[in-house]
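Peer 1: Pasting the structures in now, so scroll down.
Nothing in this text is a laboratory measurement; each read-out follows from the coordinates by a stated rule. None of the values given here were measured: they were computed from a predicted structure. Cβ atoms are built from the backbone, for glycine too; each structure is taken alone.
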Structure P
Amino acid sequence: MKRYMALFTMLVSFSALAQTCISEGIETAADSEFVDQGDGSVLHVATDLVWQRCALGQTWDGTSCSGTAVKYNWQEALLKAQEEDSTVLLGWRLPNIKELASITERQCVRPAINDTIFPNTPPDDFWTSTPSLEDPLRAWVVAFFNASHSIKEKDRFVYVRLVRTQGD
């Protein structure tokens, strides 16, 4: 009996981690909205923005994001974006709230993103460059758990995905 309970608990745990999507409705981040750039990035046609397919800390292996995404506080996230850009000079930066929200897939949760285009995205908060207007100690995040937005203290550790303008 204990063996069956352990197996049941394990199956429930794994299924709780899987992306869940509804079948009816309009996709908000369909495959057709993205163009593979062949270098671990994709062009989002609707916004003309180029996104890194992997969160910082992960590596694009040609088919998926491998490794473990790393969390940074807000200041570190801004610095990591600057460091990333200083090595390749393509204009990589932390996205603003509207830009990051534009790639959420609102038909899905855990994560609320197109997992074909952005595989292995942690279903958690990602920093934006948008500070809170009401509290200088906080900044906006997009939660890829359910596509919600909120403000978090800048000293919290949160994931990062970088963006650039096409042609930068």
Structure Q
Amino acid sequence: MKEYTNPTRLVLTVNGEQRTVYVSPADTLLHTLRRNLGLTGTKLGCENGDCGACTVQVDGRPVKSCYTLAVDVDDSEITTVEGLTESPVREGFRREQGFQCGYCTPGFIANADALLTAHPDADRATQVDWLQSNICRCTGYEKIESAVRVAQEQTGADR
């Protein structure tokens, strides 16, 4: 763990587990998750919020962790791709092969899971609108969109 002259103590609930971390006030949530907590599923992409590879959920909403300061989410509920093992979106991505290299997949899963939680009956236009905040450079979006529809069907069956 990185040593700081004047560290800030944070209490974060990450994937349902309360965690205490010490960070510099300038540390991003992305680096705190990866370096301090060892949660490397969240990926570092562009570091300016354009690609969405770093997307996690903060209090159920998708957030770009590369430009979110860790100090701004103190006492928040954070969910990373590691905390979404039971998400139907993960199964949808597996079934529909909604990935190629997989680098963008954690961000897409976090975003799509938040979408289906907030809008379980989202139409295609709403799904496309939400997914526009994530970029995949390896594959077309058809399989990703199909994976989200499969997850939506699954969550509808679970209701």
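Peer 1: If distance in nm of label points 7 Å out along Cα→Cβ at positions 32 and 136 is calculated from each of P, Q, which structure is the one that comes out at 4.8?
Peer 2: P
Peer 1: Here Cα Rg over 2.2 N^0.38 Å, for residues 24-63 alone has been calculated and equals 1.28, so which of P, Q was it run on?
Peer 2: Working through the options, I get structure P.
Peer 1: Ranked on mean projected area of the Cα convex hull in nm², for residues 40-79 alone, which label among P, Q comes first with the largest value?
Peer 2: P
Peer 1: Can you tell which of P, Q yields 17.2 when mean count of other Cβ atoms within 10 Å over residues 88-95 is derived from it?
Peer 2: Traced to structure P.
Peer 1: Work out the source of 23 here, i.e. which of P, Q gives that when relative contact order in percent (Cα under 8 Å, 6 or more apart) is computed.
Peer 2: Q
Peer 1: Name the one structure among P, Q that mean count of other Cβ atoms within 10 Å over residues 96-103 of 16.2 was derived from.
Peer 2: Going label by label, the one that fits is Q.
Peer 1: Something else now. Using helix-only ellipticity at 222 nm (-39500 (n - 2.57) for each DSSP H run of 4 or more, over all residues; to 500) as the calculated read-out, with -9500 as its value, let me know the right label among P, Q.
Peer 2: Label of the originating structure: Q.
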